[in-house]
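Below, each structure is written out as structure tokens.
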Structure I
Amino acid sequence: MIAALDNGESAAYCARIGLAALPAADAEGLALIQRAHRLAIPFENLDIMLGRGIDLAPDSVFAKLVTARRGGYCFEQNQLFLRALLAAGFAARPLLARVWLIPTGTTPPRTHSFNLVELGGRPWIADAGFGGAFTPPMPIGDGAEASSPDGARHRLSARVIGGESAWILERHDGNGWADQYSFTLAPVVPADLEMANHWTATAPASRFTRLHIASRVTETGFLSLTDRSFTERADGRIVDQAEAGDAAGWSRLLADRFGIALDPTAVAGLGLFALSR
């Protein structure tokens with residue numbers, strides 16, 4: 001299985017997410033490190049849209065998200081997060097989930113990677129890479145609840161969905177409960193992650209091969225950029241919406257609000273804006 005961050009990598013990771021050192025391996029430490037990670041490292045799929053693919057070699061993920069200060073999507077984010085958790089002394093391993101943010105009647109593949117952490121003999125979910133919202137750490141149990149920085153409530157329930165008995169993560173943002181993803185505690189090996197990553201990064205049916213996506217957690221909410229459309233949410237409501245009109249404006253938005261710097265050639269390669277003649 002994957003190795004923990006070494007001392008040098010741990011120091012660089014802590015600097016990247018704004019912590020002086022890795023926290024204690026307890027519930028408070030888990031909440032601290034996940035929140036710091038989500039505040040600092042954006043979610044994004046731009047390498048997929050540039051035709052570069054997603055390399056899950058640990059050195060490549062670390063170089064991209066920490067050294068190059070880019071973002072990544074769930075397979076990258078939660079691999080880095082898992083290595084940091086292991087370095088901090090947590091007992092942790094990866095899991096895979098089915099994301100239910102799709103039309104009713106369709107059973108999705110397992111394309112979301114996150115982590116299971118053992119605390120006090122009880123399993124918890126630890127997810128630093130769910131791009132559509134902040135998923136707070138929470139113990140796995142029927143009816144367990146937790147809240148995110150924007151005030152949204154999350155709960156876990158045990159039920160049958162998609163033909164299997166699973167845990168369901170639900171989110172309530174004031175408009176009722178909505179299924180987010182389902183999972184079991186079955187072991188996940190590196191080959192499972194490679195297969196799921198390959199489908200997610202290459203399949204025409206994957207949203208990550210069709211949309212240019214960036215998002216970031218803030219102290220009170222969430223920023224999202226989908227193709228040219230920007231939305232900022234704070235305290236449970238939309239406070240800003242904008243449409244990028246040209247490549248230069250889109251690049252500034254990406255850099256200023258998400259901390260992602262792409263050179264003009266890469267931005268042009270995304271094909272979001274017609275080339276001027």
Structure II
Amino acid sequence: MLCSKCKEKAVFLSPKLCKNHFVDYFEKKVFDTIKKFNLLKKNDKVVVACSGGKDSTTVLYLLKKFHGNVVALAIDEGIRGYRDKTLLDLERFCKKHDIELRVHSFKDEVGKTLDRMLKQKNHPCSICGTFRRYLLNKHAKGFDKIATGHNMDDEAQAVLMNLLKGNTGLLWNSNPITRKVKGFVQKIKPLYFCSEKEVAAYVLLKSFEVGFIECPYMEESFRNKVRDVLNDDELKHKCSKLNILNKNLELLKKLDLKRKDFRYCSDCREPSQSRVCKTCQLIKSFK
């Protein structure tokens with residue numbers, strides 16, 4: 001198979017591109033997403049939510065290239081045999097590319113690792129997600145934007161999950177950039193239109209030292225079931241994931257999906273929809 005641009009050997013099949021042209025294609029797609037949706041302003045202070053995996057490492061590298069100074073922010077959930085390995089990859093990457101890395105852990109911030117929490121409760125993704133979102137927002141204060149590594153697959157899954165659960169108010173979160181809400185640092189998703197396969201190919205072609213490993217708790221999640229459904233549908237109907245995202249963006253332009261007003265948690269003073277936020281409720285339940 002030959003590259004459609006130069007007739008060199010293709011390393012990616014859809015589109016058919018050689019190494020150099022695929023890298024150019026991928027970087028242009030990310031750059032165009034940033035420009036089209038106004039993800040960044042010239043003087044924005046940006047922190048990248050990093051895990052050491054392929055997606056967040058790619059965002060970290062490209063925002064460093066396109067925007068200049070960025071800071072990597074990692075949350076150590078305390079998943080033995082997984083997070084310790086990915087954080088080592090992230091530390092090496094940041095050192096190589098001269099990027100500041102800040103790490104905050106569940107153990108230091110909320111008193112227990114996720115592994116210990118799951119000895120008392122199930123629902124790992126719900127517990128982990130609650131604490132991760134809380135800590136990322138808490139430690140991103142002072143920055144203008146939090147960049148995340150959500151790719152097209154992640155976002156298509158989120159749209160379908162919210163529809164299946166009837167959480168239409170959360171569809172606003174499946175956007176390249178979240179709305180401004182007092183108390184929350186605005187999130188951007190530069191990989192919004194990049195498929196998981198494209199990100200993986202880019203990482204391999206750029207020789208980034210990242211481990212292609214998944215969280216050991218993921219197999220228990222609802223998201224994993226939705227992912228399998230979408231992957232199967234993508235094989236039968238090309239671009240189905242992209243179509244989901246485009247239709248969601250069209251829908252959001254027409255609908256007025258209002259987000260509930262936030263107040264502040266009486267315990268931690270972070271934004272909350274209730275008197276005591278979900279994070280503080282969880283912390284108390286583990287005592």
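Determine which structure produced the value 11, 42, 38, 8, 0 for P(r) over Cα pairs in 10 Å bins from 0, in percent, for residues 74-217 alone, calculated from the coordinates; the candidates are I, II.
Only structure I yields this read-out.
Among the shown structures I, II, from which was the value -14500 of helix-only ellipticity at 222 nm (-39500 (n - 2.57) for each DSSP H run of 4 or more, over all residues; to 500) calculated?
II
Out of I, II, which structure matches 2.7 when distance in nm of label points 7 Å out along Cα→Cβ at positions 2 and 178 is calculated?
I
Give the label, chosen from I, II, of the structure having the highest value of mean count of other Cβ atoms within 10 Å over residues 146-153.
Result for mean count of other Cβ atoms within 10 Å over residues 146-153 over I, II: largest is II.
For which of the structures I, II does the calculation of mean projected area of the Cα convex hull in nm² return 14.5?
That value comes from structure I.
Comparing structures I, II by mean count of other Cβ atoms within 10 Å over residues 58-65, which one has the largest value?
Once mean count of other Cβ atoms within 10 Å over residues 58-65 is worked out for each structure, II has the highest.
Who wins on mean count of other Cβ atoms within 10 Å over residues 210-217 among I, II, i.e. which is largest?
Checked I, II; max of mean count of other Cβ atoms within 10 Å over residues 210-217 sits with I.
Please compute FRET efficiency 1/(1 + (r/R0)^6) of positions 98 and 122 (r between Cβ atoms, R0 = 35 Å, to 0.05) for structures I, II and give me the label with the greatest value.
Max of FRET efficiency 1/(1 + (r/R0)^6) of positions 98 and 122 (r between Cβ atoms, R0 = 35 Å, to 0.05): I.
Computed from the coordinates by the stated procedures, all read-outs in this text should not be read as laboratory data. What you see is a predicted model, and the numbers here were worked out from it, not measured in a lab. Cβ atoms are built from the backbone, for glycine too; each structure is taken alone.
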